[in-house]
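Engineer: Each in structure tokens, the structures are laid out below.
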Structure I
Amino acid sequence: MGTFPIHAAGLRKVYGSRFGRRPIEALAGLDLEIAAGEIFGLLGPNGAGKTTTVKILLGLTHPTSGQARLGGVAVSDPESRRRVGYLPEGHRFPGYLTARQTLSIFGRMSGVESGVLAARIPQLLERVSLTSWTDVRVKKFSKGMTQRLGLAAALVHAPEILLLDEPTDGVDPVGRREIRDLLREEAGRGTTILLNSHLLSEIERTCDRVAVLSRGRVAAQGSIESLTRQVSRYRMVVDPLDDGLLASFAETGAAIERVNGHLVVSAKDLDQINALVDRVRVRGAKLAELSPMRSSLEDVFVELVGASSDSENPGRATNKDVS
């Protein structure tokens, strides 16, 4: 259980009812295991349980049942947060402080020695591209610059675990790439990163694995590659492609769609794919490409959340089959 820097088992959180309303189950048995050096994305619509999960990990609320550990220490123990860096969504810093002063205060609150802090602050500001703003008051910072400073504050005590809520919110495309590179550097050093974001394209580019939450449960969990792979659909390029070959393809039972000079093949299994390849060879054509097609993470997210919603509403029809 202590081998994973972030570990949760059977987390359940029920908020009590008021004024005759029924209790709200924010989490319904959440399990998470995030390894050292891993960037893990936590996804879900509003009300899915993402914020509740982070609050439990930070000791800001207590689970109704289940357990969680950070760095092998139970989250009920304040010691579990000593090596954790946290970037909340919509954070604010006092406008009269400079970037240097802000990091100095955060560093001292985190127990960083003054000598170490004096050397670390310039390095952090350089890493988040704020060197030229070191002694400028924070009130003059844009939203994206404030976000960069917040990330530096989360890193000021060299944490082993990072909990980041919308770290690229308000950041321009160049800045988002720089933050992605920074997070990969941290992961390369062994830092465990839990990333919560609505920007699915950023999650797709940054994370090693993700969990999609819906109604307090994990609707799907795995690597980006495994979640976005559609094993039943393939892109096929054949030369030459004539009507006779297409007619022979139809005999296999696979669904064939001609799109911009290539074929989109929907096959029920590998036997159908092999039957198509056999027909290409028999007719003396050349198979230039046969590759599985992928969805975007956004496609997967929408379908999973929709399927979960349908399970809560049996009267609504769905044709989504999530394996």
Structure II
Amino acid sequence: MLAVRARQAGGPEVLEVVDVPEPTAGPGEIVIRHEAIGLNFIDTYQRSGLYPMRLPAVLGQEGAGVVEAVGEGVTRFAIGDRAAYAGRAGAYSQAHAVPEVRAVKLPAAVTSEVAAASLLKGMTAEFLLRRCHLVRAGETILVHAAAGGVGGILVQWAKALGVRVIGTAGSPAKAALAKALGCDHVILYRDEDVAKCVRAITDGAGVSVAYDSVGRDTFEGTLSSLSRRGMFVSFGNASGPPAPVEPQRLARAGSLFFTRPTLFDYVATTAELDESAGALLGMIQSGAVKIEIGQKFPLAEARRAHETLEARLTHGSSVLIP
């Protein structure tokens, strides 16, 4: 079957289309025939070597489709069920074997494309808003890259909770998208002083929590946008990793909190996975969160997909189609 692997760490040019054996379902595993595969920044971090992994390897963390085989002892799924997963390496392929305890069933109202475009990003938004920092109605928060995959879900979910959202975007076109998603204010972080704008919007108070997936380019502005005892949530490196944080600086800036969370520590158990995915799928089915698939790429064109993603020319979520 067709798959895409990184032969070594490097740029998009290290991606190659290969023929690999069809997967089989071992004990406790299911084989999902992919109908759509998620494209995420973590894929580029692993390909580049920023997040080291053993290479060569088939990339990808997220896929959705139909269960075509079940292994011994499987009880959560049957052949023909629709299923999705996030956080299981090897998704850039036509089919993938995954442990049943790391997969979730899809309701009829959620397509495989929507699931593949949203599961990893949406569960990230879920834990960021509900568990990393419990966002409450009336708070003012800062969301960088508000027109992006995670950012767009964060904005919509936060607005459903009654939160005032200040978003940032890298271009006027993306600012318009962020506004359409529900941002109360949008800052062009490449052209404007983010912290100065946030202070003006909040009458000098700053925001209680800032979600930063951009990294190096927005780090200083994010740190200076927080209220006393505010939380800086750094969860991405789209512009490159930021410099190390000196702990005493957090004290001087108002007893700030700084965290670098990963989704997989928040869905470590099957119960946590089901709860997080269930909350996301519920928000999608209710219409409170709409998943925009801005780009679709054939699986064989994964290199072009990575080039487009890293150039920050995407909007919303992106999927690969086997």
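Engineer: Out of I, II, which has the highest value for FRET efficiency 1/(1 + (r/R0)^6) of positions 49 and 257 (r between Cβ atoms, R0 = 35 Å, to 0.05)?
Structural biologist: II
Engineer: Where does the value 14, 51, 32, 3, 0 come from, among I, II, when P(r) over Cα pairs in 10 Å bins from 0, in percent, for residues 113-240 alone is the thing being computed? All intermediate terms of the calculation are to be shown ahead of the outcome.
Structural biologist: Values: I: 10, 35, 29, 14, 8, 3, 1, 0; II: 14, 51, 32, 3, 0.
Going through each structure in turn, the value belongs to II.
Engineer: Which structure, out of I, II, was P(r) over Cα pairs in 10 Å bins from 0, in percent calculated from, if the result is 6, 27, 34, 22, 9, 2, 0?
Structural biologist: Value 6, 27, 34, 22, 9, 2, 0 for P(r) over Cα pairs in 10 Å bins from 0, in percent corresponds to II out of I, II.
Engineer: Upon calculation of helix-only ellipticity at 222 nm (-39500 (n - 2.57) for each DSSP H run of 4 or more, over all residues; to 500) from the atomic coordinates, which of the structures I, II produces -10500?
Structural biologist: Computing helix-only ellipticity at 222 nm (-39500 (n - 2.57) for each DSSP H run of 4 or more, over all residues; to 500) on every structure in I, II gives -10500 only for I.
Engineer: I would also like to ask the following. Work out distance in nm of label points 7 Å out along Cα→Cβ at positions 65 and 305 for each of structures I, II, then name the structure with the largest result.
Structural biologist: When distance in nm of label points 7 Å out along Cα→Cβ at positions 65 and 305 is calculated for I, II, structure I comes out on top.
Engineer: Assuming 2.2 is distance in nm of label points 7 Å out along Cα→Cβ at positions 17 and 217 as calculated from a single structure, say which of I, II it is. Please list the in-between numbers first.
Structural biologist: Values: I: 2.2; II: 3.1.
That value comes from structure I.
Every number in this text was worked out from the coordinates using simple rules, so none of it is lab data. None of these values were measured; they are calculated from a predicted model. Cβ atoms are built from the backbone, for glycine too; each structure is taken alone.
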